[in-house]
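Asker: Multiple structures are listed underneath, in structure tokens.
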Structure P
Amino acid sequence: MAHTPQPPDADGGAGTVPGPADPGPPGPDGTRTDEQEPGRAGALGPPSWLALAFLLPALLFLGAYMLYPIGFSVYRSLWDAPGTTFVGIDNYIRMFTNPPTFVALRNNVVWVVVAPIVVTVAGLIFAVLTERIRWATAFKLVVFMPMAVSFLASGVIFRLVYEQDPERGLANAVITTVQDTVAPAGDYPDASPRDGSGVEPADGGGFRLGAEVTPGDEPAMVPLVGIAADDLPGAAEPARAPEAPAGDAVAGTVWLDFTPGGGGTEGAVDPEERGLPGVGVRLVDADGATAATTETADDGTFAFEGVAGGAYTVELDPRDFSEPYAGVTWLGPTVVTPAIIGAYLWVWAGFAMVLIAAGLSAIPRDALEAARVDGATEWQVFRRVTVPLLSPVLMVVFVTLMIYVLKIFDLVFVIAPGSVQADANVLAVEMWRVAFGANDQGLGSALAVFLLVLVVPAMVFQIRRFRRENS
């Protein structure tokens with residue numbers, strides 16, 4: 001193509017086509033010295049004032065809902081309960097000389113030490129398991145589902161789970177089922193001796209006749225009461241008084257000394273009264289040794305044949321009168337805090353599992369395979385490779401849980417009954433109790449400020465860690 005000459009410039013040089021200004025040569029560091037900086041005239045992007053205008057609603061919201069309450073709480077903590085007299089730091093002195101505050105602080109220490117570690121370990125175990133099972137999605141869904149439930153609802157759920165009555169409380173229902181399978185309760189746990197019958201409780205449990213018997217004596221009669229007719233075994237037959245035993249025998253009857261509808265003679269076998277079958281009976285000699293054992297028949301009678309001469313005591317086996325295991329007093333003062341931590345584990349294990357599983361999926365598989373090729377066992381791979389590579393994620397999970405644990409309120413307030421509320425007390429509950437229960441806004445504000453001081457270091461640590469990772 002032919003070249004079209006350009007008209008000469010005013011100075012006689014060849015003309016040039018107007019175009020963008022020459023940016024000039026780059027500087028020593030590779031940047032051009034005449035580039036416009038953001039915020040200056042002619043720079044790309046919005047001006048700074050426009051960014052502030054968009055941030056203004058968020059800043060106003062932050063100031064109204066965070067900065068103002070914090071500032072007012074600090075101010076209010078320097079005044080008395082009605083807010084009419086300036087007391088300075090007296091509320092803080094009262095706070096640290098108040099016994100309930102020390103109980104709450106002690107429980108908060110238990111929470112901070114135990115709960116984040118337990119939840120993080122559980123989340124790590126669940127995350128590793130999800131990589132080795134086929135139904136990992138369903139497993140994650142089930143474990144994470146409690147996160148969709150509010151803390152209030154979770155507290156109500158576990159208040160029922162920890163009920164003392166095994167008919168209502170799931171935890172005790174499981175425990176008592178296992179206990180009754182291993183060591184079943186007796187058939188007559190509610191039995192008690194008839195007054196004036198000479199039957200008395202034995203030292204090791206069960207019952208015994210106060211009067212000694214000898215072979216050939218009158219039958220040993222053991223009347224019991226307190227047993228509901230519906231609780232008698234199906235094999236129970238009408239009670240029968242045995243005939244006088246032979247010279248080398250001891251006989252007797254164990255029966256329910258109660259006539260349905262009333263009537264009857266106390267201490268005597270009546271036609272409508274039933275025997276207690278399957279009760280263990282033993283003869284104990286003068287030295288306390290068991291001379292013979294037997295069980296009552298369906299009509300409650302028992303007999304010992306070929307008994308040597310001497311005086312004996314008739315005792316009933318305590319295993320037949322042992323009460324069913326009532327389970328653990330989960331909401332008692334001793335284990336109420338560990339029980340609530342168990343509820344916290346149920347709620348937050350899914351959160352820890354999801355975060356750790358995300359970190360686990362980002363681990364280079366080459367490192368794991370190299371360790372296996374070098375002969376490391378799965379436990380060594382997990383302990384020496386997986387956990388160190390997951391340490392940043394584990395730290396994030398741990399610190400996040402620690403922040404939430406310091407502010408724990410809902411589960412403690414809902415699960416712990418009023419009778420043990422003081423034993424399960426934490427700082428957030430104590431703050432609410434003082435500020436709104438006792439209506440002492442000054443001391444309550446001091447507790448709120450103290451709780452803020454405890455939470456801030458963990459939050460600062462977490463923010464600085466995020467900045468280091470993103471830098």
Structure Q
Amino acid sequence: MTTVVPTTGTDGGRATTRAPRRRSRTWLLLLIFLGPAVVVLGVLIAYPIVYSVYRSLFDASGDTFVGLGNYGSMFTDPDTFRALRNNAIWVVVAPLVCTVLGLIFAVLMEKVRWQTAFKLIIFMPMAISMLAAGVIFRMVFQQNPDIGLANAAIVSVKELFGAGSETYPDARPRPEALPQPDEESGGLVADAVAAGSEVDVPLVGIAPENLPAEQVEAVTAAAPSDSQIAGTIWLDFIPGGGGTTGEVGDGKPGLPDVEVVATSASGEEVASATTSDDGTFVLEGLSPGESYTITLPAANFAPGAQGIDWLGPGLITPVTILAYVWIWAGFAMVLIASGLAAVDRSLLEAARTDGANEWQVFRKITVPQLAPVLMVVFVTLVINVLKIFDLVYVIPPGVSKPAADVIATRMWTVSFGGGNDQGLGSALAIFLLLLVLPAILVNIRNFRKGGQV
């Protein structure tokens with residue numbers, strides 16, 4: 001009879017002792033490598049979210065529980081509602097424009113000979129911080145054409161097609177001169193001037209920069225006939241003093257391009273003239289012996305060609321969106337160009353062989369194949385736009401800041417920018433988070449489906 005004695009194998013004992021060691025080693029590695037990241041995420045993301053939810057349930061002081069009152073205030077406060085409306089405009093316009101421009105640039109880049117230079121020019125704004133880009137655009141769109149590049153170009157075009165007309169802002173006549181300011185029309189008016197008379201208009205208060213570049217000394221107008229009214233309009237001032245007040249000569253410049261109008265007693269305009277370089281004018285075709293009203297219209301004394309108030313409340317949001325597009329169109333172009341490089345060229349050539357033109361190839365072949373990439377770019381830009389802050393904070397001047405507000409800037413304003421209502425600010429922060437989450441989930445789904453570049 002054989003007796004079997006059980007023995008403990010060395011291999012079995014080692015296997016049973018190795019398993020706990022491996023598990024402990026795995027947890028140790030996880031703790032070493034993921035622990036710091038978990039701590040950072042908890043401190044910088046999880047805790048702020050939880051505390052913001054908690055703080056949004058209390059009033060500005062943080063002592064009184066108001067429940068969802070702050071969330072209700074978001075949709076009843078006019079300033080906050082305007083910020084929500086502006087955010088909606090941003091989401092609709094900015095990502096779409098950036099994506100479309102990026103697609104156009106990416107396609108055109110393949111047709112351009114100097115692709116590297118083209119990419120560099122389009123992508124270069126991405127190298128500039130949002131703060132610096134905001135300062136640049138605020139300078140470019142200043143209303144003063146001496147500072148803002150955009151208005152300088154507009155004023156130059158206006159002056160180019162303005163037939164060289166001059167205006168003299170703030171000009172006013174000497175007290176003893178015949179035409180005097182008219183409050184109703186804003187111009188200068190002289191009543192009951194008989195045909196055959198002379199009307200001299202000495203003006204003062206004209207800034208040197210508003211004078212013609214090439215000045216001609218004023219002269220006395222030739223004696224008018226019985227059917228004319230003549231005169232001279234000049235700057236009655238000599239730098240450093242000198243000359244006789246109210247008289248031409250002594251180097252006083254004539255004022256060209258000043259419109260002079262004669263109207264009859266019935267109010268009908270019967271004659272008009274424009275002063276020459278020496279300031280003289282002649283109104284002709286008048287009836288001898290009749291009296292007329294001589295008017296220098298207010299347009300003569302209006303400011304010259306002025307630029308557009310780009311940074312005013314009406315246009316501040318489009319200008320800020322333009323700055324964003326200038327920066328991020330290059331980002332969209334690079335991502336779409338990467339996707340375009342993976343497009344099957346044989347399909348494009350087959351479509352061309354079948355007689356499709358370039359627009360049909362682009363619309364029916366290129367765009368459908370780039371659809372996953374376009375979706376990723378668009379959703380990424382939507383996420384970025386929803387939390388836009390830098391440009392909206394930097395570009396608008398003080399008077400236009402309320403009109404340009406978005407949720408992020410409104411959140412900062414009510415919390416730290418003078419509102420001191422961190423309850424409402426926390427509610428805005430949570431609301432912004434809820435707006436961003438769906439876009440993030442869409443992007444995650446696209447990545448999982450293989451839509452990433």
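Asker: Taking Cα Rg over 2.2 N^0.38 Å for each of P, Q, which is largest?
Answerer: That would be structure P.
Asker: Upon calculation of Rg/Rh (Cα atoms, Kirkwood Rh), for residues 79-334 alone from the atomic coordinates, which of the structures P, Q produces 1.20?
Answerer: Source structure for this number: Q.
Asker: As an exercise: helix-only ellipticity at 222 nm (-39500 (n - 2.57) for each DSSP H run of 4 or more, over all residues; to 500), calculated from one structure in P, Q, equals -13500. Which structure is it?
Answerer: Label of the originating structure: P.
Asker: One of P, Q was used to compute distance in nm of label points 7 Å out along Cα→Cβ at positions 111 and 223, and the answer was 5.9. Which one was it?
Answerer: So the calculation was done on P.
Asker: Now a separate question. Say we calculate distance in nm of label points 7 Å out along Cα→Cβ at positions 215 and 271 for every structure; which of P, Q gives the highest result?
Answerer: P
Every number here is computed from the coordinates shown, using simple stated rules; none is lab data. In this text, all values refer to a predicted model and were calculated from it rather than measured experimentally. Cβ atoms are built from the backbone, for glycine too; each structure is taken alone.
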